[in-house]
1. Which of the displayed structures (P, Q, R) returns the greatest value of distance in nm of label points 7 Å out along Cα→Cβ at positions 17 and 105 on calculation?
2. From P, Q, R, which structure was helix-only ellipticity at 222 nm (-39500 (n - 2.57) for each DSSP H run of 4 or more, over all residues; to 500) = -28500 calculated on?
3. A value of 4.1 was derived for distance in nm of label points 7 Å out along Cα→Cβ at positions 49 and 73; which structure in P, Q, R was it taken from?
4. Check the numbers for distance in nm of label points 7 Å out along Cα→Cβ at positions 41 and 65 across P, Q, R and tell me which is largest.
Structure P
Amino acid sequence: MKKRVLVVEDESLLALDIADQLVNAGYDVVGPATSVKMAQRLIGAEGCDAAVLDVNLGNETVDPVAFNLQERGIPFFFLSGNSREQVPAALRDYLWLSKPVSQPMLLEALLRCMPH
């Protein structure tokens, strides 16, 4: 059974690129979600095995989504153009990749955060 990966990214082209990279690597993509509300709805309705999170989603941050995933024990990592200091201290130890990212780096990060 394919692993389901939630993509939370508000930049349409980047979200589609990430989703395509994941699909091409054999994952099922949940989303992409462009807002906290949409991401929370997808987590509740569809679930996921892991998530890729952008930090800034328009005028909001992804923090509530990250805490929701953390509470559910769902692994995730950040893919952002921002610095690690922009997330609460409780989230700073999670894997952090800077945009743009190559497919090998994206897939390696996903494998590192997911249980084997």
Structure Q
Amino acid sequence: MTAERIREIPYNYTSFSDREIVIRFLGSDTWDLLNELRGERRTGVSARMLFEVLGDLWVVSRNPYIQDDLLGHRKRREALIEAMQHRIEQIVARADGNEKALQLARDAEGAVRAFAEEFR
């Protein structure tokens, strides 16, 4: 059994593991999919970009001050959402047709879409 990596998600200064955060935003099937991709050694840069997106989602969801700031500053909020979407687009570009990686990107895209909807 390999040791579980922890704290790859930026801004995670909580007792939640990366696994718990991935499951919270993307579901347990996506956690399993991510681990399959790791086993195939196909995640590197894409995994880092995914974790950056999740870190952004996590820090905002845990901090009402940041939420208030984003509610009050439309351009800042839009810039954050665009940055997350850009990272997901880069994951798709690097997927090279790998359906597992594309599914991971679709799951992340759904989480970002849900995040954006919370501000409407």
Structure R
Amino acid sequence: MSPDAAAIIIPHLPWIIGGALAIGGAGIFGWVYTTRLRIQHGYPLDGAWGQALKPSTDHEAKQRISLLTQENAELRAELGSVKDRLINVERIVTDSGFQLTSEIDALRDRALQHRKDEGTA
């Protein structure tokens, strides 16, 4: 290295070293932060070569899956019954406006006709 090049680099050497340390520190901080987020949200952690550090096929995970499957089946059955009830409510709301009125009128007419036949109307 020539003396002129050394004279140019030496005054900037603290900035170069500081920048390299800042980039390295930012990389380490980012790695720690993403690992913390993975732990916080329940994602599995990976080792240096991509292998899982905590396998997700343990007994607790299998038990959790079976409980969630059972709950899912119960919720689907409940949703089916709610759909059936909703169909009945929709039928009552949409059909009863005209049909119910005509049935009430028919009963009134029949009661009025019955009273006329008896002579009380």
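Each value in this text was obtained by applying a stated rule to the coordinates, not by laboratory testing. If you're wondering where the values come from, they're calculated on a predicted model, not measured in any experiment. Cβ atoms are built from the backbone, for glycine too; each structure is taken alone.
1. Going through P, Q, R one by one, distance in nm of label points 7 Å out along Cα→Cβ at positions 17 and 105 peaks for structure R.
2. Considering all the candidates, the number was obtained from R.
3. R
4. By distance in nm of label points 7 Å out along Cα→Cβ at positions 41 and 65, the leading structure of P, Q, R is Q.
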